[in-house]
Structures are given as C-alpha cells and as structure tokens.
Structure P
C-alpha cells in the first residue's frame with residue numbers, strides 16, 4: 001500500500017509516495033508533548049531550576065547574555081519573552097551572538113539582533129551593547145591553556161569584566177562534539193579562530209563522535225577528546241563566575257523539552273533527553289532518504305552535511321542515498337568554500353590518501369564527506385545549488401526525488417529503504433549483526 005511521506009526541505013516539504021512494505025524504518029523526532037505551550041514549558045523550567053533564582057543571580061550585576069546564531073532553529077520570541085523579565089534588575093547586559101566560525105554578517109543573524117532589541121525595549125532591559133561575534137576581527141584575551149592538547153583559549157575581550165553569564169542553548173546530537181549544548185556557546189561560540197581551529201583538529205580522533213560527552217550522565221560515554229577540550233576551555237573562560245542556562249530541545253518552533261539552571265545540571269539532563277528523543281538503533285538498508293529537517297538545518301551545504309554524518313549508519317555499504325538539502329545560502333561562507341568544498345572536487349582516493357595531521361579548519365568535513373562518497377554507490381542530491389556545483393563534488397544532482405525512488409523500486413521491487421526526517425538532529429546507530 002502506498003504511503004505519503006512529507007519530508008522537510010528548506011521552508012516547505014518534499015512529498016514522496018512509497019509502498020509501506022518497502023520502508024524498513026521511518027524516523028523523525030518524538031513529539032509526545034507536542035500540544036504543550038512553549039511559553040508555559042519555559043516558565044516551568046525556570047521555576048523548577050535548582051540553585052539561586054535567576055533574578056537574584058543577576059541583580060545589579062554586569063551580565064553576559066550569549067545567544068546562538070541563526071544556524072539554530074529555536075522559538076526565539078518565546079525564549080526572550082520568558083527570559084527578559086528575570087533580567088530587568090541587572091546592572092548592565094552585554095549580548096553576544098555566538099557565531100563561532102560561522103558568517104555573522106547575514107540577514108538572519110541581524111533579525112536575531114533586531115528581536116533582542118525589540119524585546120529589550122518592551123521589557124525595559126538594560127542592554128549596554130550587542131556584539132555580533134567575529135572570530136577574526138574582534139579583540140581577544142587569553143583565558144589560559146587547556147591541559148589536554150595545550151590549546152590557548154583566546155576569547156572575546158568583552159567578557160573579561162562580565163560578572164554573571166546567561167545563555168540560551170538548543171540541544172541536539174552533534175556528529176563530532178557529541179551534543180550541541182551550552183558549552184559550545186563559549187568554545188567555539190565566542191573564541192578566536194586559532195583557538196577554534198586547534199580544538200577542531202581533534203575531530204578525527206577516536207571518540208570524537210555523537211553520543212559521547214564529558215558531561216554525559218553515563219560514565220562509560222564521557223570520553224570525547226574534542227568536547228573535553230571544549231569543557232576545559234569553558235572553565236577557563238568562566239573562571240568560577242556563575243553561569244545560568246536556559247536550554248531547549250526543539251522540532252521546528254515546537255519545544256519538546258526545556259531545562260534551566262546551572263550549566264552542569266542542565267547539560268547533563270539535556271543529554272539524557274536527547275538520547276531518549278533523538279537516538280535510534282536501526283537495521284541498515286539498501287537505500288536511504290535523508291532530510292536535514294528543513295531550514296536552517298539545510299541552509300547551506302556546509303551545514304547540511306552534518307545530517308549525512310549523523311545518519312550514515314542507517315545504510316549498507318554500496319547503497320544509494322537521496323539527500324534533501326535546500327542550500328538557499330549556497331555552499332557556505334567563503335572560508336568554508338576554500339577549505340571544504342574546493343578540495344572535495346579532487347579524486348576521492350586523492351582526498352583520502354592526502355589527509356595529514358596538519359589540520360586546516362573545515363577539512364574534517366571534506367575528509368568525512370569523501371569517506372561516505374567512497375562507500376556509496378551513489379548519493380543523489382536535491383537542492384537549489386547549480387547542478388554543476390553538485391556534480392563537481394561527486395554527487396548526482398536531481399530535480400525530482402520521486403523519480404529516483406520509482407527507479408529503485410522498478411530495479412528491485414523488494415528493495416528496503418530507511419527514511420530520516422530530521423537527519424540533522426537524529427543519532428543513528430546500526431543494530432548489531434545477529435551471531436552466526
């Protein structure tokens with residue numbers, strides 16, 4: 001029996017009709033509380049937070065409010081409406097947009113800044129300045145050197161005299177940092193390029209993968225060299241100053257979970273919830289269809305690729321993938337084009353054989369993409385990129401995903417397909433082979 005699947009793509013959906021018997025797994029985020037009100041969930045999270053209440057914590061203090069950039073899809077209006085009344089007693093507030101190495105100079109980031117200004121005026125919040133972080137151009141100071149890899153942590157100089165940190169964080173799986181969480185708002189979020197590059201050089205080390213983090217509640221899953229460096233860097237940046245986190249797990253604009261309080265408590269609890277909602281064990285299939293979850297998860301090729309990394313365990317070697325990624329912002333920011341996209345045009349064997357220990361920022365994405373391309377028979381990509389831009393990096397540009405699916409079924413009516421609807425947030429683990 002034919003079933004219609006609606007898969008997020010850019011700001012809309014791609015509709016695919018596939019016989020149910022051919023779909024081995026169809027997986028999206030669990031939405032058990034999808035009827036709960038966003039604002040009420042946020043209010044409850046703040047109300048049940050342990051420790052000093054937020055309004056007492058910030059009273060007459062200089063507060064550093066760190067907000068994630070536009071690559072995160074969060075209900076920012078509701079977050080600011082609930083958060084800002086608790087900050088009205090602060091002495092002064094410096095807002096930092098945590099861009100890391102992302103391009104801060106884009107329309108969506110300025111929309112975030114304008115929203116902050118709007119709600120600050122509405123609630124009479126004493127915002128002194130709003131910093132659109134630039135990892136190349138701002139002034140930095142050294143907060144110290146991490147123990148593990150001796151990474152000198154250069155952080156935006158504006159945080160030097162901050163007394164209390166407050167940060168908003170959307171949590172999900174991350175293919176090499178383990179989990180997106182509040183720590184990443186500090187490193188890489190507001191650090192210098194060289195510090196971020198040295199940290200990201202750990203990307204290809206064993207254990208730098210999803211499902212592992214130093215704040216994971218399961219001690220057997222706390223080893224991740226890259227996230228350990230982030231954890232050490234965060235502690236150097238903060239230097240014992242209070243940090244209050246308001247974290248969410250979201251699906252588009254719907255909040256699935258919210259937590260508030262000290263960073264360690266919230267991140268640990270959030271990781272547990274991410275595992276419950278977004279981590280799945282599947283039997284690998286012959287074919288796979290991956291949606292990034294729509295915009296902003298597929299805003300550029302640089303961003304969209306993470307969906308392939310998080311779901312690649314769901315397909316057998318020599319299989320075929322349909323990759324749904326709108327890429328309305330093209331390949332990515334200029335630096336990523338030179339260090340990620342251009343090298344991917346080389347022969348796959350040359351890319352894999354030329355990888356060296358001298359890490360260049362973004363090159364981990366090239367290497368991981370090349371590994372996947374080599375393992376697959378074909379990766380079909382539906383996007384708004386020019387066809388030649390897709391073909392140049394060994395992918396097959398398509399304009400109609402349904403015709404590819406129909407071709408699969410015509411070639412083999414018994415083929416099995418795995419479908420992942422929010423691939424940028426799911427963590428897909430392959431089921432172990434049965435003994436014998």
Structure Q
C-alpha cells in the first residue's frame with residue numbers, strides 16, 4: 001500500500017473506534033467539561049507524528065502559524081503568538097510589559113489592578129514579574145470587574161489593568177479603556193473563558209494593549225493544552241515569540257526583525273540558531289497543538305451556538321424560580337460566550353448553595369464554585385504582597401452563594417432536560 005492508502009485506512013479505523021466509544025459511561029452524567037473533537041483533529045495529530053514535524057524548532061511552526069493567523073484574524077488583532085497554556089499567555093503578556101525594550105515599561109513594585117473574583121493564573125504572573133496585584137470588586141450580575149472600583153484603586157503606582165471576562169461575560173470595555181487612557185495605563189484582557197464574546201459589537205480581546213486566550217480542553221475550542229497572546233504591535237509580538245522560545249531569535253516570524261540581529265556585526269561570531277536576544281522561557285506549543293486548533297476553529301461556530309442554546313434554555317426554564325435563583329441578565333450591547341452558566345442563590349432562598357450543589361452532585365451533575373471564589377481568602381495571597389480596595393461585598397456574596405455546572409456541546413436535549421428535571425425536583429420541595 002502507498003502512504004495515502006495507509007492514511008485513509010488509519011482514518012477509517014479511528015472513525016470506527018470513536019463510534020464504539022462515543023457513548024461510554026462517565027463518572028458524572030453531566031460533567032463540567034467534555035472534550036469535543038473527532039477524527040479530523042486526531043488525523044491532524046497523526047499527520048504531524050508520521051511526518052515527524054513536532055515542534056517549532058523542527059518544523060518552523062507551520063501548523064502553529066496557521067492557527068495563530070486564524071485566531072488573530074477572528075478576534076481582529078494584527079499579531080498572535082500561540083503558547084502552551086493560557087497561564088503562560090498571561091505570564092508572557094506581563095513579562096513583555098516589564099521588558100526594558102518596551103517604552104515606558106512597568107517597573108518592579110508597580111501595582112496592577114485585577115478583579116478579586118478570578119483564577120490564580122491571572123494573579124500569579126503579577127507576582128512573578130515583581131509587581132503587586134490590587135484586588136477590586138466585581139459586578140453582581142456579570143461577575144465582571146467593576147470600573148467604579150477600578151478608579152478607586154488607581155494610585156501613582158498603578159501601571160496596568162489586568163481584567164478578566166469571567167465565564168464569558170464581557171467587562172465594560174468602554175469605561176475601562178477610558179480610565180486607562182485618562183491615567184496612561186496598560187490594559188490586558190484575560191479572555192481565557194470568553195472566546196467569541198462581544199461588547200458593543202466588538203470582540204473581546206480586540207480592545208486592550210494585549211489579550212490572552214486559553215485553549216485548554218474545557219474551553220470553547222481546544223488545542224489540548226494551549227493559549228495565545230494577541231497584540232497589534234509587531235515588535236511586541238516578536239519579543240513575545242523570543243521569550244516564548246528560550247530567548248532565541250530563530251522562531252520569530254518577521255525577517256526584518258530577525259535580520260536586525262543576524263546582520264549585526266557584533267553578533268557575527270554567534271550561530272544564528274543560538275542567538276539569544278532576550279530573557280527566555282520554554283513555553284512553546286507543538287505542531288500537534290497547532291493542527292488540533294486548525295480543525296477546532298472550523299467547529300467553533302457550532303460550539304459557540306451550542307453553548308448559547310444551552311444557556312438560553314436554562315435561563316428560560318428556570319425563570320419561574322427567580323426569587324431564589326438569579327441567572328445572568330445580558331444587556332443588548334453584550335454578546336455572552338457562555339463558558340458556563342453561573343447560578344446565584346438569593347439571600348431569601350429557603351435553601352443554601354451547598355444544599356443545592358449536594359443534591360445535584362448526587363444526581364451526577366458536576367458543579368463547582370465560581371473559579372477561586374474570593375481570591376483574597378486563598379492561602380496563596382497570605383504569602384505574597386497585595387492590596388485590596390473596598391470591602392469586596394459582591395465578590396464575597398458570589399463566593400458564598402454562587403456556583404456553576406457544565407455547558408459544552410456534549411450537553412444536548414436529553415442532558416438539558418435531565419438537569420432541568422433535577423432542578424425542579426429539588427426546588428418544588430420548597431414551594
């Protein structure tokens with residue numbers, strides 16, 4: 001058999017295998033997350049493995065570059081840099097702003113404003129670059145950072161706002177960008193849960209100086225593990241590519257940028273492949289990640305529509321319990337990406353969040369708190385320096401009263417109905 005025939009046979013067997021295993025029982029009837037891919041992603045991986053094109057260094061990132069271009073084009077940014085996680089994307093975004101080659105770069109000890117309702121990988125990079133996170137409260141409906149609280153937190157030491165479009169709900173980018181302009185602050189959009197979300201008709205990730213995304217397998221589209229940094233500044237993009245790959249120049253995409261080093265007489269005694277121009281890490285993706293992303297991108301409209309359909313179903317069907325359960329109210333100028341469906345138990349409900357979660361868990365519906373909850377109550381915050389502005393009233397209420405369950409394309413009509421029936425079984429006991 002020739003190579004093409006062998007590949008076709010492999011693909012047929014992969015399809016057969018997936019059919020045999022697609023209805024295999026899981027630990028939870030309704031898990032928080034479920035990978036959504038098929039034989040096309042698998043064959044992208046097989047292709048890279050068989051051709052032995054695995055890494056940026058070996059293949060020069062052919063599939064990685066294709067996916068970078070697809071995603072940056074979708075969001076509306078000029079440059080995209082794929083990395084090995086959303087966490088790494090946040091780290092590189094902050095490392096960029098701390099870099100001496102960036103004009104007016106952030107200095108050690110500077111303050112960076114960020115929401116108290118978040119995930120640790122938004123906060124940890126702030127500490128990692130020697131800066132201080134300043135925690136502020138969020139809006140009780142959207143769970144997004146409150147611009148009023150941002151303004152209260154600004155001091156002469158403030159250099160940046162690192163906001164989070166939490167659970168797919170866009171932050172108020174009009175007010176935040178106005179504050180940033182007024183006070184000359186960098187803006188980083190953490191969009192790791194907000195793929196496809198929009199504010200005033202513009203996609204999140206297109207507003208700030210930098211944007212970060214995660215492509216972990218629980219997110220809207222996946223590269224298995226992966227993340228991306230977006231920017232409009234070509235030089236910043238090449239700095240990030242350099243830092244992504246151990247500080248070497250060879251994995252940059254702009255030939256003029258590379259040649260500014262390669263053709264410099266000072267460095268003629270150094271092999272081009274081992275010319276280190278800046279601080280570096282090993283945060284590279286693989287070609288397997290790039291190929292996976294290419295196929296996932298084709299499915300993204302379907303994935304986003306499924307999440308929206310699920311959310312609208314539950315908002316509609318649970319609306320009669322609004323005295324006890326609060327669901328997001330989405331204004332007309334916001335397009336929610338529905339990473340999950342947060343459920344807030346009101347103070348006058350005859351049951352607690354914990355009681356409802358325990359019931360759902362026993363029914364096989366996996367739930368979890370809203371990210372870290374109030375991050376200032378986490379033990380990690382006791383170790384490193386930070387500052388909190390205000391009483392974080394809304395963050396603490398969300399920590400106490402809110403949770404979410406899964407919302408992904410693996411939840412179809414039977415799964416939706418099962419979840420709804422379980423909610424009704426619990427809630428009707430109190431009517």
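Every number in this text was worked out from the coordinates using simple rules, so none of it is lab data. Everything numeric here is computed off the predicted structure, so don't read it as measured data. Cβ atoms are built from the backbone, for glycine too; each structure is taken alone.
Observations
- Parent structure of the calculated result 2.2, given that distance in nm of label points 7 Å out along Cα→Cβ at positions 117 and 133 is the read-out and P, Q the choices: P
- Value 3.4, calculated as distance in nm of label points 7 Å out along Cα→Cβ at positions 157 and 341, assigned to which of P, Q: P
- Read-out Rg and Dmax of the Cα atoms in Å, computed value 22.9, 81, structure in P, Q: Q
- In this comparison of P, Q, the computed figure 19.8 for mean count of other Cβ atoms within 10 Å over residues 77-84 is attributed to P.
- Taking distance in nm of label points 7 Å out along Cα→Cβ at positions 277 and 397 as the criterion, the largest value within structures P, Q is that of Q.
- Source structure of the calculated read-out (mean count of other Cβ atoms within 10 Å over residues 317-324, 14.1) within P, Q: Q.
- When helix-only ellipticity at 222 nm (-39500 (n - 2.57) for each DSSP H run of 4 or more, over all residues; to 500) is computed across structures P, Q, the figure -13000 traces back to Q.
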